[in-house]
Structure 1
Amino acid sequence: MAFKIPKEITPQEVAEQLKQGKDLMMLDVRESAEWVEGHVEGAVHIPLGQLMQRYFELDESQEVIIMCRSGNRSGLACELLHEKGYKVVNMTGGLSEWSDFNKLVR
């Protein structure tokens, strides 16, 4: 049976929560070259290929919003972290759907 992501959130919902000042645990699993091109301010960067060696850097007590470029790698990261006991949320559409008014930091 395929893994079903327990919870999803849109880029617009993440942006709105950030504007409201919510303290979000965000994980960006894109590659380093993608990260330096721009990322969401406050996100933690662990490339998907390093996640199993570095997942312990994340706070297991906090829900983790996971993002990538399109939502595919973040879906896989959700599965991997869910198996480790983390509460995960996949940001559907990824940063490619992050609206122009939601700027990325470099």
Structure 2
Amino acid sequence: MSPYATAHAKPNGPGDARPTALQIIKDEGVEGKLQGEVIIITGTSSGIGIETARALAATGATLYLTARDVAKAQSALAGIFEPSRMELVLMDQASLASVRMLGS
């Protein structure tokens, strides 16, 4: 059973006992251990995309952060964006052409 199962059994919203994504990265000993790897994170202009980027930044991986509104994403990611290993990419998942452009 997952060590986090009990904490997720009765969620009470923000601030409850559930660990953050960053805490799980730390607990699992993954900090700095994904250098040389590439991770794509979608929806990084708000919500869970920002927190996912914050957590996965701790792994040392190169991050491609996608958003429909790059200016909004730049503002949202201001505290964590590291140009040396992160790239912010315009992508609209509703557009197959936009998604394909990321893959090229």
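Just a few scattered comments:
- Structure responsible for -7500, with helix-only ellipticity at 222 nm (-39500 (n - 2.57) for each DSSP H run of 4 or more, over all residues; to 500) calculated and labels 1, 2 on offer: 1
- A value of 0.6 for distance in nm of label points 7 Å out along Cα→Cβ at positions 42 and 66, calculated from one of 1, 2, originates in structure 2.
- Origin of the value 21, where relative contact order in percent (Cα under 8 Å, 6 or more apart) was derived from one of 1, 2: 2
- Source structure (of 1, 2) for Rg/Rh (Cα atoms, Kirkwood Rh), computed value 0.93: 1
Where a number appears in this text, it was derived from the coordinates with a stated rule and is not lab data. Small disclaimer: the values here were computed from a predicted structure and weren't measured. Cβ atoms are built from the backbone, for glycine too; each structure is taken alone.
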